[in-house]
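In what follows, structures are represented as structure tokens.
Here, each number is a calculation from the coordinates, and none is a lab measurement. Keep in mind that this is a model prediction, so the values were computed, not measured. Cβ atoms are built from the backbone, for glycine too; each structure is taken alone.
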Structure I
Amino acid sequence: MTWTQTTPPPPPITRAPLPWRVLFLASAVWLGLWSLTPGLLANGAGKIFTSDPDLSILIETVLALLIVLVLLLTHRRYNRILFARSWSRWLYLVPLVLAVTVPFRYALEAPVALYMAWMTVSVFWQNYLTFGLLQSYLGERLPAWGVLTASAVIFWLGHAVFLPQSFSPVHLIPSLSILALGFVLGSLRLSVKTLHMNLALHLTFYFVFVG
């Protein structure tokens, strides 16, 4: 009788946890990028080029879109999880249907096409930066509860720092509300793994309340 020698399978590849300094750097970079959120600041990047409010928003929207494209190209490992096929992709039908009705309900001063492009890019920007990339970086080192807590607090911090007139701690109810929203959106992403639900629900909100 002969024995066939088999080669044991190689051990699974485990990634070393990211150093703490990388997490702090990622959080600092997030805060810097958050300041470029289209329409966030009264003296945002668009105001460098023009004093026209609509053109300023357009410039900031295009800038955010270009940065997002770079981030998408440089974070493909994370993107495979964030945008994986999922039943939650069907939720995009809700904002898609609402988008058709926006021109008939619109009551703001900015052109409706600009508003829809602005909100679409801004929603993707906010969720991809915070509950996509930031949570992914934090997840390389922290347990799930730590990822959720840290991302929600950083999300709140971005609002409190750049919109203190609305979300600083002295404005208790709005401040706690934005912190709670951070926990809700963070929990959604951690539970379903992808960003589809976050994006669809967030965009639905902006396409429902348009005036």
Structure II
Amino acid sequence: MQQWWQNKYIWACGLLGSILMLLTPFIGVLNWPVYVPLKQMSVILTARDQPFRTLFVGYNLVASLLIVVFLWAWVQFGSYKRLTRQRQAVLNFLGGFIVLQILRWGFPLVGMAQLSSVTDRLNWYILLLLVVDVGLAGLVLRVGQSYDAELQPSLTNMWCLSSGLMLIFIGTLLIIQLLGWPFAGAFDELINFMLLWPIMYTSWDFVQKTWQ
């Protein structure tokens, strides 16, 4: 009997959710023209006094849920194939991903005033997000290391490389904030891309295998 997760549409959820999440800055500009993606971090779209907060929270909730469905299906796949190490690595990553999304979109911890000037000073909320990002980078590395490097070198390299680039971009974001340069949004999106790219790649890999 086919399991619920043995379906190409379930595996495609990771790809679709990641694409939707990467499109957040474009949706932000279209609905709130004063938003400047290169300068402002995307969390400003869900600040507690953001006029379109409900729209942006709802949009990212849908994207996040799609990714969670994919990651949970991956956990079930690991159990089914008895890939204990990979199952645990993906389960840990799933937990870290949920924590990050709750902090970014779920709770309006700060207002737009605190977020609009994050390039002028370090903000406790942004520092908290960066700490979580560092933890997630470590979990991304664990997922990469859970693969058999000889049998699946592309997936191993993808996850491990993304982890390293996440840490580089996190460090760079911290430095440009200290220097007061107006590029926080750009590096925020680069960190986000490095987090989502391996999910997209793995999702597509599962979809292709399901079609075979």
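When percent of Cα pairs over 31 Å apart is computed for each of I, II, the one that comes out at 25 is I. Consider the structures I, II: one of them gives 29, 9, 4 for semi-axes √(5λ) of the Cα gyration tensor in Å, for residues 148-195 alone as calculated from the coordinates. Say which. The structure behind it is II.
When helix-only ellipticity at 222 nm (-39500 (n - 2.57) for each DSSP H run of 4 or more, over all residues; to 500) is computed for each of I, II, the one that comes out at -24500 is II. Each of structures I, II was scored by distance in nm of label points 7 Å out along Cα→Cβ at positions 44 and 68; the highest score is held by II. When distance in nm of label points 7 Å out along Cα→Cβ at positions 76 and 188 is calculated for each of structures I, II, structure II comes out greatest.
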